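Just so it is clear, none of the values below were taken in a lab; they were calculated from the coordinates. Predicted model, so just to flag it, every value in this text is computed and none were measured. Cβ atoms are built from the backbone, for glycine too; each structure is taken alone.
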Structure P
Amino acid sequence: MNRLLLAVCALTVLAVGTLTLSVVVLRPPRVNYLASGLLAFMVVAQSAVTVVAVRRTPRSWLRLALSVGGALLVAVGTTILHETLFSAHFEGYALVVGTLMVVQGVLTIVHSSRGDGRRALMRRV
């Protein structure tokens, strides 16, 4: 599952980075640049923290931060998916980004919830 989570993190950062770059280059008139930049920062920061947590054994505060960040990714990704699917203008790239954010959020929550409880059980056996 660690490799899958790392791959999804990389794909999400790549997709959000491509979308952010296209917004900066094309400068569409109805885009909220502040919200777009904050969203890109949130995704990159969450992905970076997730990669660190996958590579090392995370402490309890980091697992909590991962869970909260994963829940935020699920919430934002679900919002993007809802707006895309029920909008008059279908945006395929938003569908991809929203789906990746939901998948990354769910995998991050699952990974962070597999914390010390399992390791403590294995030490007792």
Structure Q
Amino acid sequence: MSVPTRTLANMDNGEIIQRVIGLLVETGEYRRGLMENPDREDDDSYGEVIDQLVGELLRVELSVPDHATIQDIGDLVGKTLGPRIYQLLGGMALAFHELADIHDQGQTDVSSAEALRRLALKVEGA
């Protein structure tokens, strides 16, 4: 699966949520594959897709002044990554609550992957 390269800096909230959903679906499929066949050889393609999705969401470029202290660099990293991590956690919380609502309603005919795909379509249409 090839995912177009984007970074969080140039994504809107809908795109961020869709990437989070993609990450959850991919890791879910990877987990199911391991559960079905725990002795299987690792399939690097899942890892590559997951790495790409995470990389797009957390990749940053920082300009660190020559005279910056460790504290300055830590502050810069925190200031840059803080809002991104907040957005990612918000997307994961949204996905969790979507899945929890389906569970609480007793909808056993809907898989978690299907519920996440539906959420992605809702976000895309919003």
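The table that follows gives values for the structure above.
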{"quantity": "For 40 (relative contact order in percent (Cα under 8 Å, 6 or more apart), calculated) the corresponding structure among P, Q", "calculated": "Q"}
{"quantity": "For P(r) over Cα pairs in 10 Å bins from 0, in percent computed as 11, 34, 31, 17, 6, 1, the structure of P, Q it came from", "calculated": "Q"}
{"quantity": "Origin of the derived value 13.8 (mean count of other Cβ atoms within 10 Å over residues 82-89; candidates P, Q)", "calculated": "Q"}
{"quantity": "Source structure (of P, Q) for helix-only ellipticity at 222 nm (-39500 (n - 2.57) for each DSSP H run of 4 or more, over all residues; to 500), computed value -24500", "calculated": "Q"}
